[in-house]
Structure 1
Amino acid sequence: MIEQAIQAFYEISVAKALLVFAVTTLSDVFWAIYIRRVSDRKMLSAASISSFIVLFAGFAAIEYVGNNWYLVPAMLGAFVGTFFTLKIDGRKECIQEPNHHQI
């Protein structure tokens, strides 16, 4: 079993790993936006975004089914997608809504 894991590691394609990372990043960007749209009750927008989530997540899953090492770039993509979406979203709120509670 360990030998198979080591062999699978050496079979990783850098291009495929980058693709899994990018697709998972996009998927999590869309997840963060989707959650916001659902909470704002924007049905058409939320429904449209959910279809892209399935597309991106499905593509990523298909890519890492053959080699579990591709879960590593998928996990990193999930982190990056959510982190930066919330970071950018938080900046927009700070710019749009000044804090009136400061002295």
Structure 2
Amino acid sequence: MSDASEKEGRGVRAVETGLSLLGLFMNNDGPLSAAELALRSGLSKAQVHAYLVSLLRGHMVARDPQTGRYTIGPFGLELGMSRLLTMDPQITASEEALKVARKLG
């Protein structure tokens, strides 16, 4: 176990896998099929389906009944909006500017 992992503590692999699947929806052109999620994640279609069932129950993803494709669900959107409402854009911009300045020297 690496030093960083030891400091962070023990995690739950299933939660991390589910979050990884949710991350596949970022920077995407549109809804994804279960097969696309399986291909991009490296998980089997059966595993992806099991995660999608749980993510649907938690409203983290939504399924289009017409196409069967998945996208971020209402609870996922609420989480994102909640984060946006609590962010201070000046602090975020300042932190990013410092990172760029350090990188450029």
Structure 3
Amino acid sequence: MGYNDDKVKQLEYYISLLTMTIDQEQYPFFFLVVNNQVKEDDVQRLLHTVEKLHEQFEMEKQEGLLCYESIFQAFQLAVPSALDVGETIDALEKQGVYRQLMNELKKFT
């Protein structure tokens, strides 16, 4: 094992220790991301999509639309493969990320 491999193993160990310190009740989405080793780009893409979907949700709600299946489908496609869609919705909702939208999306899980 080379020097870099030792460094990587050590960093993985530190991350596993830090994961145990994340308050799962207050930051369930962050815990989910770290625990499933989701790449930063994937998380940023998901959060950007959620922001756009929230805007769409608010517009559709103002127009009186009641079915948000297309929003759920777009969300489902944005969730990284390392994460479960239902768990991700629950974690985002508990963490306070667009709670009303997440509550609507829960209906499709």
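No value in this document is a laboratory result; all are computed from the given coordinates. Just so we're clear, the structure is a prediction, and the values are computed from it rather than from any experiment.
To test your reading of the models, identify which of 1, 2, 3 gives 40 for relative contact order in percent (Cα under 8 Å, 6 or more apart) when calculated.
Numbers: 1: 40; 2: 18; 3: 31.
It traces back to 1.
If Cα Rg over 2.2 N^0.38 Å computes to 1.28, which of 1, 2, 3 did it come from? Present the calculation step by step, with values, prior to reporting the outcome.
Working: 1: 1.39; 2: 1.35; 3: 1.28.
Of the options listed, only 3 reproduces it.
Taking helix-only ellipticity at 222 nm (-39500 (n - 2.57) for each DSSP H run of 4 or more, over all residues; to 500) from the coordinates of each of 1, 2, 3, which one would give -19500? Present the calculation step by step, with values, prior to reporting the outcome.
Numbers: 1: -28500; 2: -19500; 3: -23000.
The structure behind it is 2.
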